[in-house]
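Before anything else, here is the set of structures, which you'll find just below.
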Structure 1
Amino acid sequence: GMARWDPETLRQDAALPELLGDGQLLLTLDSAAMQQPYQSFVPMQGDSVAAIFEHFLTLSEQQPTRLLLAADARRSVGLLLQKLPDSDLPGSEPRDADGWNRIQHLVGTLHADEQLAHAPLELLRRLFPEEELRVFAPRPVSHHCPEDWEKIHAMLRGLGRAECEAVLREKGEIHVRDDICNRDYRIDAAGLEAMFDAPAHRLH
């Protein structure tokens, strides 16, 4: 299910384990290049989402990691730092032996309101004024969550015709709420009959 934010019932100083109770965190990675999504349960080691994922990334990738998250009612931002692996060439010396400690110290001065107040490049310049910054071209974030009646029909077929018809008799329609895409699907008697009479499409 989807967690809904209710500022009247949640204390601002409540720790994450207190808010989640017996809940669990599940990390899902999905992209067009993957045959199937990668999923892993995240150990609850930490008192915040940032601390928990920071611990998880440090263990799973075997590289020191820092993760800072901040959010308000309109936006959320994050800063992820990872130490690059040391060179494995014989006799090689680190290019900046104290670099990671120095960067961690600077990151420790960052407050959530600063993260929210500044654009990414401006924040990096303010946070690391004496460091040489190399920034890649930004990639825009877009909302892509199209209608997917095929999945809705597959789900309803899984429930079975008798149960779907029982809902129709009670409610007058079948209403499916997609919280992830913020979309509502509604099916009346004619739509349900057409769905069950049509050949089912196999989902891949």
Structure 2
Amino acid sequence: MVTNSPLGLSNPDIVSSPVRQAVVDHVLAHETLAIAHHSLRTYFFAIKVADVRGLRRGVDYHDDALFFASVLHDLGLSDAGEARPDRFEVAGADLATEFLAHQGVSSEVLDVVWDAIALHTTFGIADRRGVVCGLVLAGTALDFGHGSDFLSDEEAAAINDAFPRLDINTALGRSIIAQAERNRAKAPHLSTADYFYRSVHGFDRSFTSRWGAV
């Protein structure tokens, strides 16, 4: 369960607006708790990345957009996401922006959120699509220890204690693989989902073209 830590659900960054509260309620209702916690940690880790990069909230990036994209970035792994035909990143981007549109979020913010979620597994591209896109990817990666050298153990522990990790590495991998097992189209060639699927099932599909194996 979410703790009563200052970085838990009572944190001002979460309850500062009805829309933010609705976003948190939505992920808690539609994602596994492990993935919901990961999504919440992603936002706080993204803030740490922004701070170390000298980026200022409300000046260098839109904080609501960062919050929405971070917390909703894995909606594609929900039941509703699995029902969509697209890879989980795109399904999640669509579901997130549809939900936010019903909350009255502006089209400008929706565009940023869509890009950030759709590209949150795409190193080398997300950073070229704006500050929020880069921060969501960095926050997601930081939750798995990537690029964490600048972060103190105390800073990391505060976030991890607020939103317990609940074996997220296993939980996330199983969710991605399960979708791909039920619908192989969910894991297109060379995607993150394809990588997870192949880590369990091996290279069951050869890279072929009209002219044979490539």
Structure 3
Amino acid sequence: MARVKKLTNSLIGENTYIVYDNSGACAIIDPGMYTAFDQNQLSHFITNNDLKPTLLLNTHCHYDHVFGNKFVFDNYGLKPQFHRGELELLQEAPAWTQQMGLHYELSPLPDTFLPEEGTITFGQTTFELIFAPGHSPAHLCFYCQKDNFLIGGDVLFRGSIGRTDFPGGSHEMLIKNIREKLFALPDDCTVYPGHGPETTIGYEKRMNPFLN
């Protein structure tokens, strides 16, 4: 059984997720750690639970979701994996953060890019890849069918949706992908978003004002 640990970071309340199972293998998803406190949260959880980081995944490459890529690489030897269509955003992160007066350590580049469809496995856990651009040009979500949860990044939030006013964003595309891809998942599927609390697909179908 896969378990999900949410770590909310100091900057913009970004959620980093550690997904792990009985094998001890874990995936680190969207490491947005900005402060030493944020970094220690992650490393202490991994150490205290005897986990072995196996994958570093980015749903997308806005700066708040990649701040910790370098920390993960330095400490666990993992390079990020994401869709190739997000590479330009990653390369623009230094300029974005400089404009905001933020310190940014350059993320390593991927050796492997993720496709629009398919699966990725670590330990005893398999994610199905769901290609859901709109918030960003090539956003991916990670669905664990066996345990019925979605790591959704910034596509769908509790009672809201991702912003579409950034470069490469499209409101129409985002709504279309939520309706056609995310809403095809079971109503009781738990959604772990990039910001804010968890939700379910069924709740968002009924209550989300952007989708009703």
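Derivation of every value follows stated rules applied to the coordinates shown; laboratory data play no part. Just so it is clear, the structure is predicted and the values come from calculations on it, not from any experiment. Cβ atoms are built from the backbone, for glycine too; each structure is taken alone.
Some values worked out for this structure:
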quantity: Computed -10000 for helix-only ellipticity at 222 nm (-39500 (n - 2.57) for each DSSP H run of 4 or more, over all residues; to 500) - originating structure among 1, 2, 3; calculated: 1
quantity: Per mean count of other Cβ atoms within 10 Å over residues 39-46, the highest-valued of structures 1, 2, 3; calculated: 2
quantity: Per relative contact order in percent (Cα under 8 Å, 6 or more apart), the highest-valued of structures 1, 2, 3; calculated: 2
quantity: Top of 1, 2, 3 by mean projected area of the Cα convex hull in nm², for residues 79-150 alone, largest first; calculated: 1
quantity: With mean projected area of the Cα convex hull in nm² derived as 12.7, matching label from 1, 2, 3; calculated: 2
quantity: Identity of the structure behind 0.25 (criterion: FRET efficiency 1/(1 + (r/R0)^6) of positions 95 and 111 (r between Cβ atoms, R0 = 25 Å, to 0.05), calculated), options 1, 2, 3; calculated: 1
